[in-house]
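Each structure below is given as structure tokens.
None of the figures in this text is laboratory data; all of them are computed from the coordinates on show. Model, not experiment: these values are computed from the prediction.
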Structure P
């Protein structure tokens, strides 16, 4: 039988799962009035915060999502006028995802609402140094997982 002793790293992983679930639920509620879901908001954020236009594959890689999921979301958002696809001078088939005026407005409204409703509350319990340190450590863990995933795919 497997040793069921609780280890701190196991608790951390499960806490991150629980946090992710709550962030999605709270995010969905926060952005629904702007015609968004947490997933759409995530994709809009990836596009809005990038210095250069991105392809669907780049968005997926940056956000830790599958290319198929981002393509489905991008197609939906294109049909509702939040984004548009533009020709990519570097690749004929991998088009660039660009926010429309409506997409920029939806993203800006969503982030402003999120900040007014949740960011200040979060900053009441975490200092900026704690936030930066937590982000650094989570990125290290994500990097490990991404590296291991690539190795496993390469072995297949």
Structure Q
């Protein structure tokens, strides 16, 4: 490589770094919460509630099932957690070719005395998955992985929404 080519490459890399810095790009860090204790209801709840407990446990104290709800500063009520699978594509002979997987979560955030901090809100994640009857086991495994990925995305969204809660 010539000296000129090296100089051009270094200047392009520097320009790209400046452009990234100027756009406000920053890696997602730990969430800061306005509260120290959290109760997640129902307790123990479904798979989503369990993953959420693990994810926020490093930043706030999550109350166990045997602790009083009044000890929490904030209560997260998971009103509904629903998994859906619908057919979205069939071939000319009526065989399924594509499914749509959805996870729908409704939640609200409140104080233990009932004062609502965040009204009932719905988060919806969906993914499309092709289907082939000759690879049923592989498609079932792929479906499980897609549901797990959607659940992780929802937990991340819930954590960001909890970080935006202000106690006043």
Structure R
């Protein structure tokens, strides 16, 4: 059963959102992904967000560019954690419109927000959320973070050896 839903406002967002899919696969977390536009398919968005928990989803990652209403609208419908990925789209104002649309949510409708085009971090955050109740995933996230630490330490060692 899929635990993370990755949704995006348009097909052009897939390149950015694919990083979340890949990192979640590396943790062994089953995902589903779809195009769900807040503006062009609002009925689909409402149905998707309403049924996500019933379908076994634990976390929703929603990527959107421009006005970027998808993450916030989904968060207004579901009690599941929603992670918003602002995407710099072709009609974007350097991505700031997307960032602020997702970041500046009203009180009571939280959306965790990652960096512009930061779907990999959204995937890692989703894995950490799932790891809070799944020890197998928690161990994989801890190993991933340890690997990051080891890479930095190795780089530091290499740099010192050059002097």
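Which structure, out of P, Q, R, was helix-only ellipticity at 222 nm (-39500 (n - 2.57) for each DSSP H run of 4 or more, over all residues; to 500) calculated from, if the result is -12000?
Values: P: -22000; Q: -12000; R: -15500.
Label of the originating structure: Q.
Using the calculated result 36, 32, 13 for semi-axes √(5λ) of the Cα gyration tensor in Å, pick out the matching structure from P, Q, R.
So the calculation was done on Q.
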